[in-house]
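There are structures below to look over.
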Structure 1
């Protein structure tokens with residue numbers, strides 16, 4: 001099985017890395033060590049995932065792959081500049097990094113929890129822990145450089 005035809009995801013129960021064939025993504029999978037069910041639903045998703053206060057725990061903190069969370073607002077000019085970059089990163093890194101978008105105006109609890117005071121802010125999570133923050137409309141290469149060290 002080649003690397004291009006598989007994705008590695010982490011079991012959210014035991015933390016072991018599991019290789020998932022892309023043609024099996026979206027179907028039932030279980031951890032090779034502890035048999036816990038694995039969430040493979042977003043492995044084929046080439047678009048950013050919309051995150052809300054309600055689904056933040058599932059989509060970000062319990063993600064089986066690292067997460068790049070774009071904190072934005074529709075009225076923010078620099079956020080509009082970063083939007084297409086997030087779309088490109090989601091397509092390029094699908095199944096390796098979960099790219100998510102959080103509208104800070106509509107989700108004040110999560111925005112407050114992570115003290116988002118400037119937008120756009122991009123938060124990088126791995127294993128449910130905030131690992132890094134990028135603030136401002138930075139070049140795509142800079143974002144890609146930051147997330148590359150978290151790819152499983």
Structure 2
């Protein structure tokens with residue numbers, strides 16, 4: 001079972017294999033690939049730092065406790081009719097995400113996100129709404145080079 005905060009559900013849709021550091025990217029790729037290949041995997045929704053935040057690099061400003069991040073989590077979960085403590089298979093979360101969000105929601109919900117300018121989350125929502133699931137991501141040596149995804 002994975003523990004995820006609300007806005008990371010959207011980040012997973014946009015993830016393309018790069019991130020804040022090699023350790024962060026390795027962890028996110030492992031989690032993302034598990035959900036993609038095994039959509040029955042259980043996810044427990046949490047308020048605050050989750051299985052992705054635990055791997056955020058020490059040498060960068062830690063934003064996982066910022067007010068805007070918590071507000072984004074709350075907005076995502078409310079839109080999906082969920083709350084911290086709920087446990088669902090990833091497949092069910094994908095269905096709810098596809099129903100609750102359109103690509104145009106991302107710029108409004110994620111206006112303070114440093115990844116917004118890449119457009120990958122909007123693409124991920126489009127993909128999900130077409131029934132295509134998570135974008136296939138290969139483990140890469142390019143971790144930390146550029147930003148894409150959570």
Structure 3
């Protein structure tokens with residue numbers, strides 16, 4: 001679990017060091033702006049943005065049982081963040097698989113994308129869709145119970 005926070009912690013630490021240096025040089029305005037930018041980057045790359053990842057096999061098993069799409073993603077991916085943010089609360093109704101944590105997931109994505117690890121790759125009813133429109137993904141969700 002701690003590994004998921006490493007990038008966010010490094011961004012906060014770097015932002016703090018840069019801001020401290022700028023404050024010591026007498027530029028607190030720029031320091032505050034840069035620190036805010038680093039904090040935003042840390043938040044966007046934190047586990048708070050994405051629902052908890054599960055393994056590829058577990059996601060596929062769950063998807064077969066409940067009909068929900070599986071999203072293969074990786075930290076730092078701009079398109080994955082766009083999909084997650086545009087789905088809003090509906091994102092929690094998908095099964096999210098981090099391809100950097102699961103080698104089987106990375107293999108599934110490579111098989112779907114001619115050997116490339118292109119994410120987000122969304123699997124709906126066994127068919128992969130690379131970087132689909134968030135509205136389309138929302139339409140693929142089964143009705144809420």
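No lab work stands behind these numbers, since they all come straight from the coordinates. Quick caveat, the model's predicted, so the values are computed rather than measured.
A few remarks follow.
- Value -6000, calculated as helix-only ellipticity at 222 nm (-39500 (n - 2.57) for each DSSP H run of 4 or more, over all residues; to 500), assigned to which of 1, 2, 3: 1
- For relative contact order in percent (Cα under 8 Å, 6 or more apart) computed as 21, the structure of 1, 2, 3 it came from: 3
- Structure (1, 2, 3) behind the derived value 20, 17, 16 of semi-axes √(5λ) of the Cα gyration tensor in Å: 2
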